[in-house]
Each structure stands twice: as structure tokens, then as C-alpha cells.
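> The structures considered in this document are given below.
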Structure P
Amino acid sequence: MIKFSDIRIGDYLRAEYEGKMWEGEVVNLNGDEKQVCVQTDVQEFWFEPEHLFPIELSEEALLNLKFTKQLQDDGSVKYLKGSFRIVTPKAGDFSHFEMWYREDRRHNPDVHYIHQLQNQYLDMTKIHLTDEAM
């Protein structure tokens, strides 16, 4: 489950309906009812927060967001999207990492899921992180 206050329009989440999981993008929020409208590959559906789940931060998820991957000589991995950078100490290890955009540098941010990365990215770049190529 994700707290309603952590969800922003444009975030990518997984939503559960009758035992089936759908990945989609948040397209609307209803603060009065605490409901979230998620666009899936089928259509838009409204969900309660208890039926929403995060997408784990992983290399596959970053590549789906059109980041490019660079292996470094020291074994670390750098992921790039435009001027935005994420560096992990080793491939597949997102427990500790660094990210930066221009002079804004963040060490070990509290980011474990894609929607959290999208919200940090928006805070740093003033542009929402999507799966579109730059």
C-alpha cells in the first residue's frame, strides 16, 4: 500500500483489482474521497490507496524509463537521462546510491520505488519523469 499523500499525478504504480495487478500511470486524484485514478493498458480505473502498490526501483525499471546504463571501471553503474544521473556502487544494488542533477546532489536518498524516484526527479528538475525518451 502507498500513502495517498505520497502519490502525484504522473506517478507509475501497480493497482490491484479482483486479484489482478495492473501497471499504470496516475492521471487524477480525488482528495475528498482519497481515491486515485490510474490509466492502465485497458482504461482508467479509480482505486482506493489500499489497492495501490509501488514498483520497485530496479535496473529494468530504470531502463523502462529510458535511462541509459554505463558500466564504470570501479564496478559501479551510472544511469543517465539527460543531465540527471544515478550511480549505484555495483550492478543491481539500489540499497545505497547517489543521484544528481546539475549542482543538486543527493546521497542515499530515501528512494526505493519508482514513484519516489519520480517525485525526487520532479523536485530536482521541475520536470516529471516519464518513460519517454529525451
Structure Q
Amino acid sequence: MNQYLPTLTAMGIMLVLDAIWITCVAHPAYANTVGPLLRSFDQNIFIILVVIGVYALMVAGLMVFVIPKVHGMGALHTVMYSGFFGLIVYGVFAMTNYAILAPWTVELLLVDTIWGFVLYSLTTVSLKTIFPDI
């Protein structure tokens, strides 16, 4: 097996799930609360590179800190461990926004943090299903 295939697959899974989340839930919620602060996603190459960097870091965290630990774990433990990591990653983002952005709400904080748990759990379980040996 190509050693990079699980990482690229994780990136794809995470991007698809997060794109659905952002389109259907997050962007409308953000627009209603912090609308004027939102950046328009035009063809600015630097913004595109930053977004790629964010997902590269998120997947690197998953592959370095989660995947080695969940090898051999059952489904429930995998969900809880990977979800906890996602809760930390997204929780830091959401709590920082709440601390520094006046319009950020407790609801956004909670929903974003919970989404981190769900995103990392779904990505990890999917990855273990596709690549049982990792």
C-alpha cells in the first residue's frame, strides 16, 4: 500500500465532510452572527494556500496523534478517542473566537466544538474501515 494513500484519503474525507458542514450549517450560522467579519472567498491565492494549510495541519494531527493510538481499538473507543481530539482542535478555534469576537455566540461555540468531535470521529472510522491495517 502506498504510504501516503491513507493521509490523502483522510484529507479527502475531511474536506468532503467539512464542505458539506460549512455549506449547510456553518456558513449560514456565521453569516447570521458574524456576517460583516466574514472574508469573501475570491480567487486570492494566499487565502487558498491558508485553507490548504489548515486542512494539512488538521490531517497531520489526525495521522500523528490519533491514528497510531486507535490501531487495534474497537469502534466505540476509536470514536471516543478521535472525537476527543476533534473536540480539542475545534474547541480551541471556537473558544478563541468566543473570547475575541463580540458577536460570536455560545451556540456557535457549542455547535462548532461538537462538529469537531463528529468530523474527526467520522474521518477516523472511515479511514479504519478503508484501511484496516492502519
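All of the numbers you see were taken from the coordinates with simple rules; none came from a lab. Note that this is a predicted model, so its numbers are computed, not measured. Cβ atoms are built from the backbone, for glycine too; each structure is taken alone.
> By the measure distance in nm of label points 7 Å out along Cα→Cβ at positions 89 and 121, tell me the structure among P, Q with the highest figure.
P
> If you rank structures P, Q by FRET efficiency 1/(1 + (r/R0)^6) of positions 65 and 105 (r between Cβ atoms, R0 = 25 Å, to 0.05), which sits at the top with the largest value?
P
> Out of P, Q, which one gives -4000 for helix-only ellipticity at 222 nm (-39500 (n - 2.57) for each DSSP H run of 4 or more, over all residues; to 500) as computed from the coordinates?
Numbers: P: -4000; Q: -24000.
The structure behind it is P.
> If you don't mind, there's one more thing I want to ask. Quick check on the output: 20 is relative contact order in percent (Cα under 8 Å, 6 or more apart), derived from one of P, Q. Which one produced it? Intermediate results must be reported in sequence, preceding the final value.
Working: P: 20; Q: 33.
Source structure: P.
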